[in-house]
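These are the structures in question, set out in turn.
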Structure P
Amino acid sequence: MSTPSAPLPFAAVGLRFGRNALLWLKSRYQTRAVELALVCDRDAELARKIGEEFGVPWTTDLDAVLAAPIPVVALFTPPAGRAALVSRCLRAGKDVMTTKPFETDSAATAAVLAEARQLGRIIASNSPQPGLAPDLRQFKDWQTAFGLGRPVALRADATGPYFEQADGSWYDDPKRCPAAPLFRIAIYLIHDAISLLGPVEQVFVTTSRIRTGRPTPDQGVLTLRHRDGALSAITASLCVKDGQSWRNALVINYENGTATRNLGGDPAPDGANLRLITAAPGGAPQIAATARLHPVWSGEYDWESFAAAIHERRPLDETFATTALEGVRVIEAMALSEQTGQPVSL
């Protein structure tokens, strides 16, 4: 067995998006917790190219990956049907890091999470993360320390400059990519809303097409009613070029204060990405606390914690499992709401 100081070898499967994750591993995370050992994609030319780029063997055969003496699979395939691939990895004795969105089918998601528990294997993703991401944990700490009361409303947005044409990929398919901009770039915010405001009881989606060459929309607004009456409004647009792409800006209103993330530019002039505003004794607003985002925050791949969980053989993280399953249920409701134009109850 590897020691905690030894990097865990892993195989990357699904390289169209996976290449980005591998580049981030080298440039953004700079961790020695894991080490790329093999790459796999059904496209032989792509697999060869990425293998040569990263200096590792390549294959087009998932069975070869599962038979290799490599303890971890990083699965970057499209979300629809991913649970079945995760299951194959688990049954081969692999722990799995994967990416957002986890799946599109809640029954398949629940089944593979149950299988991971039964087999004693670990699944993690960039969103939701196991446990609670540091920025969300900061909000929870402020809620307690400043007596903010319960959260009552959340507003969040994700934007980016996309100039796309139809290419026959799953991005063009409303069944595999429901409410496309929300599904593609705002899934982090959906998980954040669930983590901060709790389970969802109603979902409503509005979408539009501004300039995309795809048959799927490029703008969307998602409204969530949480079980305790709190409301979330999440906006995603693929039509915005302002130098602040994918910043995942967020405002959360509590009964006695307001916390924000990535508002007023990223990074903010004073370097503080998280802020808490409360009422001063005279009633005027005041900045009660500020904080900077940690290197690994909500939506990032926490390779260090993932490797530690494997070395220590921890059980499947239940916060991750609960949020992931709730997120997929919201995705299913998003798809139905987009089709019908009506709110959908969970």
Structure Q
Amino acid sequence: MMMMEGNPLSRDLAIDLGTANTLVYERGRGIVLNEPSVIALNERTGDVLAVGSEAWQMIGRTPAYIIAVRPLRKGAITDFDTTQRMIRLILQRVGVGRFGKTRIVVCVPSVITPVERRAVTEAARRAGASDVRLIDQPMAAAIGSGLPIHEPIGNMIIDVGGGTAETAMVSLGGIVSLKAIRVGSFDFDAALQNYSRRVHGVAIGERTAEEIKVQIGSAWPGEDEFDAEVKGRDLTTGLPRTFILTPDQVRHAIAEPLQTIVDSVIECLSQAPPELSQDLLIGGVHLVGGGGLLKGLARRIENDARVPVRIVKTPMEAVVLGAGKALENFDSLEASFFTYGSRY
């Protein structure tokens, strides 16, 4: 992790508080932290044992009284206290104390409710932030991708994260049409786990399913495909067992959540004004997010939506980089891309 210098009493930070990963950007320094959104707790004592990558390694490998959890699911806070503790630990890791002046922009899914937005703001405030602004992830992604969002042309961004998929048409600094769903790359993992149990009679863990998705998962047939050897627990005997998964089987397993995401892109396109939609035939649609790295996803969307689809240069970092640029407008609460603000 990058070590930081400077005055620890005054910081401007942007946080992409994702279901899968949390990234922190410091004004003037760039991205200073990129860790999985996982925290490990001892249920007997309530102590935090690990956070980030170290906690992620514990998923599915801990005694019953130690739990490694993701406090955000489907882009929303499922455990307020745990999320607050995780944010506090993240801020401590980047050198922020509870008594300094820390202004924070937090990226949130556009699909979450006003109550959930207040929960995010309150969690950041209790973790040590003196001033908090929220920015919707599609807008941050568009800014971070370098799209000309303030011009009167259609800019479409697709952000496929761990728990949500959001498609937005942006023009003149605002969102013209939006389709956000609580389906993301974790649903691919869950679909692979269900397929393994149903078809092969073998239970596999969350981490194993993710590894299969990364190794041989795809949304469109490609060249140089290969099978994967998968290890799990036989549901009948309870003993360890190995079986083979093919890329075709993986595509079949994830077909339902994949189609849901593609349909949401098409719906957003259908809601956009014709004048802006035609701009996409030239400028194309831009794909960001960890889920956007699924092999062949851009090709699949391009085939079904009939518009060019391009993966941006930094798909994983685009959202937090956009929020970092938004820090320059922090003092303007009326800025169109801020959706909620709170000063204490």
Structure R
Amino acid sequence: MSPRRFIVEADGGSRGNPGPAGYGALVRDAETGRVLAERAASVGRATNNVAEYGGLVAGLQAALDLDPSAEVEVRMDSKLVVEQMSGRWKIKHPDMQQLALQARAIARQLADVRYTWVPRAQNRAADALANSAMDGTPVHRDTAAEPSVRSTDVQPEEPAPVVTTVTHLLRHGQTEHTPERRYSGRNDLPLSRTGRAEAEAAAHRLAALGIDVVVASPLRRTRETAEIVAEVLGLAVEYDDDLVELDFGDLEGLTSEEARARHPLAQRRFMLDLTVAAPGGESIADVSGRVARARRRILERYAGRSVLVISHVTPIKLMLVAGLGVGDEVVHRVFLEAASLSTVAWSSDGRTSVRLVNDTAHLR
């Protein structure tokens, strides 16, 4: 079966540039032209371009919520946004950079996204939504579930029951790198004695939570943590390569101070821009894409169950970011201890709930 195709129409405006600003976005079925979702919201005081990026983010998120496997064509009358998102023009404005990162993070979770410039006359629907937002009337409308033909002879289908899947996110126990806060990516370090004790403590905490499934990164420190926990839980372990830690490349094994001394420019760019890879390694944006794949697999395979995910700092932070519905830049504002436990609940109707972050009560 061929993937669904959506058209996202997005726009934004500002009365003053900068001034009171808002965006509008909608998703159409590419085959029928039917509007499936509409979004409009104020962005406070901002420029036209920032508001346009807001519309892009909202439109992509609406498409993702409808069908992550869809192919999407984004149509906008902003030449600037289309050229920047297509990679042909640089993005200099810091607010636009952050919104572009959000848009790219969402786009990576869809099957394919391409950008098309259209004349303003062909973007009137999104423009009208943006003006609605600036007039103080936000819009959040989904019409995908409405039947195209209404008949008194046809009974509406019963809505699908809402299913909630709970993911418990456990960071592995300590290795020799952990106390010194060294970059620890794709190395093969084992758990330290402290790390093994932390894994055992976590296992006894988790035994009371009704875990159904254990999924883990295959790196040695997570594998050893998973083996200790799974033995207590009486469960097998499934390994997923998409849950491995970020590849820190030339920064591997260094402290932040050592990294700044040896690779000052590369380390700074890596920390400031989520799309910039560590020298010889990966970017946070790279990891975000594969963690999103792992998350979708887990939620599809184990819907309605309690899943323990044993992974590393960066993948767990990205799972929390997705649960909060915020941009990936938030990863730099979250701290996770070794063997800490976090929890996110995912409902089949699209709602999420972050229930626990960096809990280490079992280690005291």
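Taken together, the values in this text are just the output of simple stated rules run on the coordinates, not laboratory data. This structure is a prediction, so every number in the text was calculated from the model and none was measured. Cβ atoms are built from the backbone, for glycine too; each structure is taken alone.
Each of structures P, Q, R was scored by distance in nm of label points 7 Å out along Cα→Cβ at positions 19 and 163; the highest score is held by R. Consider the structures P, Q, R: one of them gives -0.40, -1.21 for log10 I(q)/I(0) by the Debye sum over Cα atoms at q = 0.14, 0.33 Å⁻¹, for residues 211-258 alone as calculated from the coordinates. Say which. Structure of origin is Q. Source structure of the calculated read-out (mean count of other Cβ atoms within 10 Å over residues 43-50, 15.6) within P, Q, R: P.
When Cα extents along the principal axes in Å, for residues 235-306 alone is computed across structures P, Q, R, the figure 61, 19, 18 traces back to Q.
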